[in-house]
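So, here come the structures, one by one.
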Structure P
């Protein structure tokens, strides 16, 4: 009997997950977690239910694969949850509900979440689709212990990429570590310094522009560093094509003086480095045009197929309120997307590790210098296309398989082909 009951229960569960709330007052939230954020959400919603007993909130905790692979299929069929936590914000934006006519104060949303609003709404629209549950931001990390042992001062707040390279190289030579610096094998990661050097990927027509001087200047500098041993070459030649590879393990094992990655590494470093050595977040080094990191993150969006839009709006307003965003961010160790929370700067992250708190506050501060061009990237249709072509071709140069000028030509050609093949 058990063998027959289990499939029926599984089918019933899947049916619930693939249909919008059918009963008045029901609001289903499809949620995935990287850490403890699901537990924090449940605690917050328990409080909401006490204040709003007529709204029945049901949280469906699912694997990220369900969000990535199954939710789009449900949405195309006009089904799905009422609210979902997603990362494909722009690609699926046609399925999001416009909360603007439903929330009590649209200006609050525009003021506090406006910087990321375009990431999650159809192009040309002014709709309020939801808000970012957290912001990720690229930035640097320095092994403070190695710098101190080498007697090399950490470069200051407005230090350039050249300043960090020079200082990190002195540390590497003094402490006899394999490389001074590393940058993740990622088109997204290398885009931050490209933009700091004045790059603009977006053409006048909204489609990809040819690589400009800013992008070429930093890529040329980066390749030079891999050739003279300043920058880790291994990270970029140990994978093929567009494959992503992080250098986190090299930093964790004290093999690097400076590592460029992002805010998502903070909990990872807290767990794996522990008290082995002291480390600090540095923000993004400066280029001639900016000192910017690249933003990203996950968003909580309302689904337009809901049968209970009024209740959905109330849930979203509660979760987007300033005190709730602040508490959620502090407990999950997330960088908030809420302008008011960031501007007040009184976040008290719940961690016993002072290096974690300091690093997160550094990233929060760094969000204030994120350039306008970087802010547009997560909502740009062609960003991943450019990132993919860039990482594949730059890696070929680092491996000695392609000359730099040829790589620039091929990046432009690869991107142009993708645009043409799309028919857009």
Structure Q
């Protein structure tokens, strides 16, 4: 009879999980070896690999390792109430709150437990919070009638807070209290916010390959950062692309003082600044000098509900292939352009413009790229500026030589969209066509015809 193979990864989990207190690495190694002698060439590396590959065996920051669902006990997480939550009876989680409610979220299937949690209310009742994905990357809970009965008795307003305490992470027991915004200790919260960002900066310096949000929240929970009675503001309000970019590249330079266009000012009867479309001043995300350009995340949506615009984008020659993109009110048309280029896997290597009338010959409604000789430019125009209506269709024209025409259809306008990362891809259909169609050498046929819609008229 063959001896069953020992899983040192499983034994390492069992050793750490069974210990009421975190253990130093040497102690973990000794206990595993006591259960089953480690016969690999490098026993230390065997145990290190078992720990590093697990989402539940986490460092406490002092050389010890503990069981994550236990280490989160006594944490207190702040949740800022949004207008969307008041209207929709749904709570939208920031990364820190999701991590506290579901510490096994990123664990392998064997240990992944997303079952509901019990939340004790101040009135003595207990509510049940299930974990739901409302849309891609957006998680939260519809909670239950018990919670909403208590919650709506508070006369809460957007900007007030719920403070969630982890009573027993392994038993899935939590409690919540309500805190009006007027009761915030602003000085202490500001200091806690700065402390969180400073920890993130230090971790980024230690991790040259980047710092994932779930690794950061795990570190904060496991090292006791959230044990303070006054928690910081929600994680996603503090740790975002803007903060990370400023750490990597320094503060964004102020916009230059543009000179007045004297002829234009005289014509319009008011001051008009000149615009240098050959060298526009652009935010870092839009500036090719900083590498591949990408959309800027909505600033407003970090702190609360926003008006969002769900747009369906398809090439006019291939209407059966589309992408649904949701943008917040403060996202710009430049964000829309960059998201389209990204989701269609194109190269962002030509000029472009949007025509609100849907006709590329209409210069009156044209909003051009930062380098286009137009009156207004994509990085200057936010979605809220466009006065869009549901059902409206406008044109996205890319590459003035090849003249790729995309229809952009306004599917819905949501005045109570939740706090989230915008722009984001909601749904899609079909494989995007290549930017430059392949040509069959024998037949001369293109792999797809970008001008099919013109030939059909």
Structure R
């Protein structure tokens, strides 16, 4: 049996330094989240693969990384549980991802396929790292603090992403004055900021956080650990009927998170292709979203404590549906800015309350494995949204039609969430 710590209502919360260290990884990785949808997308679409095919390469590159992350996350999560090694796996994926981001800045843009390969690798390692990171949440919280700590992580992440974005924005504005007259050079410095920020600010997390699960008497060899991890994954799949409510939630998350991730990654394409946003305009818009998303995440965390997790999540999904419908009719930059402000209010909150619901229904002693499945559920079909977006652009040449196609993912997720009883899911997890 795996021995990873899992909280109950009586378990002590993590010490403040542990909570801070955990949230610091949100601060660190948000540099990638923010600069990828501003600097990296513009670099790929305008410098590395200019023209319509740049949009397709961007969408399908993300689709490939999401699909690969979906396949690897459950197995790697179970491996981390087998040897109580979430921290080591987090270090490997986060620091390697940051190094790949630095290489993106150093490799000449003429090496097209090498740049595209590094872009896909960076995205993949970022996604994998989140499974191990999320696995620590239930080790440093109890049922009274999980909502607030989850929200604090997202809030600090938005502040970190905004700060990194400001640095990159200053490089764009004052590029000529500091000896960077070419747009491509300014973008590459932005990519360098992305990688260095992610790597350096990951170090406090790795320095302070420790796995609380009891390590095995002897560390399993790789082949044995893989065999045990595979067995655990198969066992979880076979016994998922015991956690019926959790399985239903993961199915819902699979759909609506696909919509969220696709909107995040492709909204920049919509702004550039349909509304002619330039790089500085795009970065300014994303900066506004980052700043508004911080109090938005805290607001949804507050609402979750007052009206419950499920009602808060349903409210967020309803707003997402309204945003996509409105986006189809947007014709001006001002209208898009208004939609961006509304999106910011629910962006972090939707993900934060989802993570908290997952933690509440996670079975004891299997946190990394089950958060690996949470990561899997978030990635299992995430390639579909971005693939569909790229396909519609390739066939129709319209990002407007492509963004509307994402509506179906939110509607399906919303319908499933309406059937979930969170407290019942918690009882199933404790009784299993």
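See the values below:
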| quantity | calculated |
| --- | --- |
| With relative contact order in percent (Cα under 8 Å, 6 or more apart) derived as 23, matching label from P, Q, R | P |
| Source structure (of P, Q, R) for volume of the Cα convex hull per residue in Å³, computed value 169 | P |
| Answer label among P, Q, R for the case where mean count of other Cβ atoms within 10 Å over residues 347-354, calculated from the coordinates, equals 17.4 | Q |
| For helix-only ellipticity at 222 nm (-39500 (n - 2.57) for each DSSP H run of 4 or more, over all residues; to 500) computed as -7500, the structure of P, Q, R it came from | Q |
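FYI, it's all coordinate maths here, none of it is from the lab. Everything numeric in this text was worked out from a predicted model, so none of it was measured. Cβ atoms are built from the backbone, for glycine too; each structure is taken alone.
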